[in-house]
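Asks: Right after this note come the structures.
Each value in this text was obtained by applying a stated rule to the coordinates, not by laboratory testing. Since the structure is predicted, the reported quantities are computational estimates derived from the model, not experimental observations. Cβ atoms are built from the backbone, for glycine too; each structure is taken alone.
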Structure P
Amino acid sequence: MADTDTKRRTETVLKTAKPPLHKVILFNDDYTPREFVVRLLKAEFRVPEAQANAIMLTAHTKGACVVAVFTREIAEEKATRATEFAQQHGYPLLFGTEPED
């Protein structure tokens, strides 16, 4: 005799949510040499020279520029390291982070 009391099983698939992303922002100042900014961008953010120049010029003309987008922890770490590197070399260059929209 067939089992007439069958129950439906609903399979729940859990998806891991992607971590929220944060932008690293370069803020322009009137003291840090352009060459230093490009060198720092290439070293810390591993961008090619042409892209580093474009980021630097955008920050110079608009006041700020998004450098890259990472998870919060990585963005904060890179912004802190880049700012500290500039300060160690006597420049007031500032990097910050903010959530990506």
Structure Q
Amino acid sequence: MIERTRKPVHPGGIILRECIEPLNLSVKAFAEQLGVSRKTLSKIVNERGAVTPDMALRLSRRLGTTPQIWMNLQGRHDLWVAEHETDGWKAAVPKDKATPSPDA
């Protein structure tokens, strides 16, 4: 697998640049089309909130995409952030170094 050195784009940036701006909509107007509050959509497009499964379904319905696209974009972004901007996960013992349990 290829190691990504650059952070994947947050789906909120895609929503803003590829959906809201080309349609000349405000965040409020697009939020109304999605059936969510302006605050909810604003958090996502400002990359302070995540695309949830519910939001992925709303985006896919409004934009004619699949919900999987939005969930995959969010997942790639979140996993990269967890791997590169946190280190708590490194405390987990690697499989090849783990002591087998007595029940095994």
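Asks: Figure out for me which of the structures P, Q the number 12.0 belongs to, where mean count of other Cβ atoms within 10 Å over residues 22-29 was derived from the coordinates. Spell out each step's value before the answer.
Replies: Values: P: 19.4; Q: 12.0.
Of the options listed, only Q reproduces it.
Asks: Given 41 as the derived value for relative contact order in percent (Cα under 8 Å, 6 or more apart), which of the supplied structures P, Q does it correspond to?
Replies: Values: P: 41; Q: 27.
This figure was derived from P.
Asks: Identify the structure, out of P, Q, from whose coordinates Cα Rg over 2.2 N^0.38 Å was calculated to give 1.41.
Replies: Working: P: 1.78; Q: 1.41.
Attributed to the structure labelled Q.
Asks: Here's a follow-up. Work out which structure the value 1.5 belongs to, where distance in nm of label points 7 Å out along Cα→Cβ at positions 14 and 78 was derived from one of P, Q. Please report the intermediate quantities before stating the final value.
Replies: On the way: P: 3.0; Q: 1.5.
Here the read-out was taken from Q.
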